[in-house]
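Colleague: Have a look at these structures, which come just after this line.
Read-outs throughout are calculated quantities, based only on the coordinates presented, and are distinct from any laboratory measurement. These numbers come from a predicted model, not from an experiment. Cβ atoms are built from the backbone, for glycine too; each structure is taken alone.
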Structure I
Amino acid sequence: MSSLEFERITVLPMDEYNQRLVANVHPENWVNPQPANCYDLVVIGAGTAGLVVAAGAAGLDLGLKVALIEKNLMGGDCLNIGCIPSKSLIRSARVIGEMWKAKNLGVNISQHINVDFATVMSRLRRIRAGISHHDSAARFKNLGVDVFLGNGKFASKNTIDVDGQILKFKKAVIATGARAIKPEICGIEAAGYLTNENVFSLIQKPDKLAVIGGGPIGCELAQAFRRLGCKVTLFHNSSHILNKEDREATDILQRVFTDEGIRLVLNCQLEEVVTVTEGKRLYFSSHGNRDSVTVNEILVGAGRVPSVEGLNLEAVGVEYDQKLGVKVNDYLQTTNSNIYAAGDICMNWKFTHAADAAARIVIKNTLFSPFGLGRSRLSSLVIPRVTYTDPEIAHVGIYADEAERLGIEIETIKIGFNNVDRAITDSQEAGFLKIHHKKGSDEIIGATIVASHGGEMISGITTAIVNKIGLSKLSSVIHPYPTQAEAIKKAADAYRCTLITPRTKKLLGFLTKFS
C-alpha cells in the first residue's frame, strides 16, 4: 500500500453535515491502493457516469480489475452541487409557494411568513450528507473497485498517471463532467459571484440577488430564492426565459415569475459590475435602454462547459473541443478506439439520468461487444427532461419546430388542465399537456407537460415512446380518477375521436335516438 499526500478538501461551512459528506466522498485519511499490473477498465471521474460504469463493471462477477479516479468529491455535480442540494432547496421554497396561494384555498395564514434561511440550508446539507454514503469511496472499495483520489491524466497510449502512480489499462472511460461557465463581464471577477458550485454554501440569505441566465439552472434557483425571501432580478439575453422550450409553456412560467415578484430583464446585455458601498452594482442594456441594479450577491447560471483540461488527451489521440467536449461516435467511443467517454464531458444532454443511461452503453460496448454481443447506440436513447420550477416544465422527444426542420409532418393534441378535474380541484388549471404525433399515425414523437408535478407525469409518455405504444393503445389505459395524469388519457381519447368517419358519426347519431 502507498500513502498519497493530497490537499485536504473542504466544503463550506464545515459543520457536522459537510464533515460527514467529505468523510464519505473524499476522506482525508484515504490511502490509494497499490495499482494492479493491468486494469480491464479505468474510469476518470466519479460523477454519475463514472460511478455507474465502475460499479456496473465491478459488479459483473467476471473477475474484472476496475479502477476509479477522482480529484475532487465523489458523487460529482449531482450529489454535491446539483440535483440533491437544489431539489432540497426547491422543496423548502415550494412550501412558501403553497402558503402564498393558501388564501385562495380558504386557508388564512399570517401575512408575514418567517423563513429561517439558516435552517433551510442546514436541512439541505443534512440531506446531502445522508445520501453521500451511496457514492462513498468506502462503498466502491467494498464493491471491488480500486479507488484513487487524486489528479488523473493520460501518460501514454495505455497508462494513466495519478499523482505519480501509474495505472495500466486495456480500456479507459473519460467521465470528468462539466463546470459552470465563467461570465465575461467587466468587473465581475473582482466583485465576486456565485455559481451552482458554491451557492449551496450560503448560510445567510442575500436580501437582493441577481441571477444571470434564464435557462433551467437560473430559473429554478431564481424562483427558489425569491420564495425564500430574496428580491430577485433575473437577467437573460433572449426575449424569453427557457427559450429552448415550448413557447406556450414558458409563457405560463414567465407570468408566474412576474406574479411572484421576480424582475425579468430580457434581451439584456450585461456590461459591467462595480463594487459599491451598498453591494454589487450591475450595469446593463435592454431594449435600447441603459440601467443598473444593486444587489448583495450575483448568481451565474448561464450554462456549463466540459472539463477537458489537465487530462493530457493529446497523448492518447483523443480529439476534443473546449466548448463541445470530448469527441465521441454513436457508441461513445473517442477517436482512440480503446477510450470511451460518457456524461457531461461529451454529451449535449447534461442530465444525471442521461449520464446514467450513457454509462450503461459504455459498459456494454467496452466489455460485451468484443464477444459479439452487439453494441448500443447513444442515438437510441429517449431522454426526458424537466425544469423543476413551479409549475414544472417536462419534455420528451422533439418539438413542433424541430419536426418542421426535419421534414416530419405532425399533428398536435393539446389538453389544457382547465379541462382536467383534478387540476381544477387543485387550482392548477394554467398548465397543459401537448402531444405531437406523426400525421396519419398514432406514433408519439414528442410531448410537453406544464404542471406542478409534470416531471412525474412525463415518464408515462416516455414509456410509450420507448415501447412504441401509440395513442390508440394509450386510450385503453385506465387512470385513477381524479388525477392530473388523466390528461394523457384525454389526449389519447382525442386522437381516437379523429378516427371516427362521418358515416360512423351519422350511424352513432341515429342509434342514439333510439337508446
Structure II
Amino acid sequence: MGLFSFLKKVRRSQKNVEPKSSNVQLEKRPIEKSLYKNVQYIKSTLGNAPDLVIREVIIRETNLKGAILFIDGIVDENLLNEFFLTPLLQTDEEIETLDQLEQTALQLLPISRVKDLNILIKELLSGNSIFLLEGQTEAIKLAISAWEMRSIDEPETEATVRGPREGFNETLGVSLTLIRRKIVNPNLRFEVITVGAATNTKVCLVYIHDLASPRLVKEIKKRINKIEHDTILESGYIEEFIEDDPSSIFPTIGNTEKPDKLAAKILEGRIGILVDGTPIALTIPYLFVEAFQTAEDYYSRQYYSSLVRIIRFLSFGISINFPALYVATQNFHKEMIPTELLASIAAAREGVPFPLVMELVMMLIVFEILREAGVRMPQAIGQAMSIVGALILGDAAVQAGVVGTPTIIIIGITGITSFVVTPLSDSSAILRFLFIVPASIIGLYGLILANLVLLVHLSSIKSAGIPYLSPISPAVFNDWRDVFIRLHPNFYKDTRAKSIPLQKDPKKYRFEPEDEQL
C-alpha cells in the first residue's frame, strides 16, 4: 500500500510540471486575395507534399482563376469531378464571387466557408477538398472525403457463440453508425473533442442524455480536455490520462470492440468513449465485477450463464493463488497434503537441482515468454509454436530433470485459468509473481496476508468516483442479482444497476478533490 501511496504523490507532483509539447498550433493567417500567394503558402507549409493535388481551373465566362486542392487518396475524386468540376466548367453563368458559385455549381454538395489559411490546411489534412477563387478572401470546403477502411468483421478478441458478430473498425463515423443501429433513441448524444497537438485525434463521448449523470459527463469531458500531449494514436492513450488510479495494476476503465456490449453499458448510464483510428471503445465507470461478465451471458439462459460466471471467479482465484499455494504447502505445510500425494510429488522432484521457488518462477517466466511469442507471431505460426513449444519444452525439461512434473501441472492449470477472465489476465500474471514472495517466506500466512492486501487495495481504488468493488463493497444488494449469478429478469423490476449514478439521483454521485482524481 505504501508503494501505491508513493506513486499517487508522484503523479500529483507532476501535475504542476509544464508538459512537453511540440508547438504545432499555427497562428491565424487570413486568406489573401492573391490565389498564387495562397497556394504557395499551402505548398510551403506542407513541405511540397507529393500527395497534395492542386488543380487550377478557369471559369469560362469571367476568365477568373480558381484552384481545387485535396490530398490524394482520401477524397472521392468521382464525386468531385461529377458534382463540382464538371458543373463549374460547363456553366454559362458569370461567376465572380463565392456566393454566385454556391448558387450555380455547388447545390448538391455539403459545403462551408473557411477564412483562415491554417484552418484550411487542417481541413485538407482531415480529408476535405478546398476551392480557392482569385480575388476572394474566403475559401469553400467540400466535405467529400473517402478514406479507405477495414470492413466490419467479428472481433478476434471477443469471439462469441451466440450474439451479434459485428465489431467496430478504425473509422469513427462507422463506429457511430453501429451505435445508432443499436440505440434508436433521440436522447443518444455524441460529443466530439479533438485531442493531441500533433495528431488532432477526434475523441467522441457517447451517452444517453436523460439517463447518464450530468456530473459524470462533465467530469469525463474535463479530464479529456486536460490532456496535454502531442500524440494520441489509440484509446489506450486516453485511458492512461483519465483513469482515477494509474498506479494500480487493475483496469478502472473498460474496453470493448463490440457495439452491442458498448450499447448495453451506455443504457446502464455509463459513458462510452470512441477514438478515431482504433476499434477499441472505452467505457467508464468500470467495476471489478464487470471483468467476470460477458455479453453472451445475457443471450443465453440464466442457469448456464450463472454456472460459467461462478467458474470465472474460481478461475481467477486459482490463477493468482495456485503457484503460491503450491510453494507454501511444499515448504511449510506438508501435513496438509495426503501422504500418497506427498510421496508422489517428492518422487517426481527427486534429482531436480533447483529450489522449489526458483523452479516455479523460472517456469512461470517461460510460460509468459511462450504466450507473448504466440501473440506477436503470425496467427498460424503463433498457435503452432505455443502448443508445440510448450509440449516439447515441458517434456524435455522433465526428462532432463530440470523441473518436476508437478511444477509443469501447476503452471499448466494456472495458465489455462488465467485465460478464462481475459480482462484481468495482465493483472493476474503480475499477482502470481507477487504472491509467491510472501508464500515462500512464511507459508500460508503470507499468502493470506497477500490476499488481504489485495482486497484492501481493491477497496481503495475508484473508477470515475465509483468504488471499484461496488456492488460488493459498499454492498448494494439490489445489484447482487447480476454479480455471482445471473437471475432471471422476472425476479426484479428495475433493470438498471443501482451502483451506477443516473440523472435521477445526482446526489448519490460524489467526486473526490481534483488532485486525487488525475
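Colleague: Check the numbers for FRET efficiency 1/(1 + (r/R0)^6) of positions 54 and 438 (r between Cβ atoms, R0 = 35 Å, to 0.05) across I, II and tell me which is largest.
Modeller: Once FRET efficiency 1/(1 + (r/R0)^6) of positions 54 and 438 (r between Cβ atoms, R0 = 35 Å, to 0.05) is tallied for I, II, the winner is I.
Colleague: From I, II, which structure was Rg and Dmax of the Cα atoms in Å = 25.5, 89 calculated on?
Modeller: I
Colleague: Moving on. Tell me which structure, out of I, II, gives -9000 once helix-only ellipticity at 222 nm (-39500 (n - 2.57) for each DSSP H run of 4 or more, over all residues; to 500) is calculated.
Modeller: Working through the options, I get structure I.
Colleague: Next question. Given structures I, II, which gives the highest value for distance in nm of label points 7 Å out along Cα→Cβ at positions 214 and 414?
Modeller: Biggest value here belongs to II.
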